[in-house]
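Some structures to go through are shown next.
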Structure 1
Amino acid sequence: MKFIDYNGLKEFYTISETCELFEMSKEVLREKSIQYEISPSRNEIGEGGFSKYDVRRLHNKLYYEDHTHKKEWNPWA
C-alpha cells in the first residue's frame with residue numbers, strides 16, 4: 001500500500017476514485033470494505049463512495065495489513 005498524504009485528500013471519493021487511489025479493483029475494495037466494516041455512503045448529489053474520514057480509516061487498515069505481512073524477517077539470516 002502506497003503512502004497517501006491525508007492533508008491533500010478531497011472531502012469525498014467515489015468508489016471508482018477510491019479504487020484508483022488505492023490501486024485495487026472494485027471487487028477487492030468491496031471485500032476490504034466489508035472486512036473492516038467501513039461502508040460506502042452517498043454524497044449530497046447521490047454518488048456512492050467514501051468520505052475523507054472513511055478513506056483515511058480504510059487506508060490505515062490496509063497500510064498496516066500490508067506492513068504486518070512484511071514484518072516477518074529473520075535478523076539472523
Structure 2
Amino acid sequence: MDIRLDILKAYVAECVIENFEKTGIDADEIVSTKAMEMLAEVLIAIRDEALTDFDVVEKIVNIFEANNIKCYGRHDF
C-alpha cells in the first residue's frame with residue numbers, strides 16, 4: 001500500500017477523533033445501529049441452508065471485514 005495514503009489516513013483519523021465531541025453526533029446510536037445491521041447479516045448467513053459451514057464462516061468474516069473489523073490470521077484457511 002502507498003505509504004502516503006497510510007500517513008494521510010492516520011492524520012485524518014486523528015483529526016476526527018480530536019474533534020468528534022464538537023460534532024454533536026451520537027456515536028453510541030451509530031455503533032448500535034451498525035452492530036444490529038451486522039448481526040442481521042450474520043443471522044441471514046447462519047440460516048442459509050444452501051451454504052456449507054465453511055461458506056457461513058466465510059460470509060461472517062466478509063461481513064466483519066466489510067465493516068473494517070480485521071480478522072487477521074484467524075481466517076487464514
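Side notes on the structure shown:
- Of the structures 1, 2, the one that 9.0 was derived from, the read-out being mean count of other Cβ atoms within 10 Å over residues 23-30: 2
- Source structure of the calculated read-out (helix-only ellipticity at 222 nm (-39500 (n - 2.57) for each DSSP H run of 4 or more, over all residues; to 500), -15000) within 1, 2: 1.
- Parent structure of the calculated result 1.10, given that Rg/Rh (Cα atoms, Kirkwood Rh) is the read-out and 1, 2 the choices: 2
Computed from the coordinates by the stated procedures, all read-outs in this text should not be read as laboratory data. Source: prediction; values computed, not measured. Cβ atoms are built from the backbone, for glycine too; each structure is taken alone.
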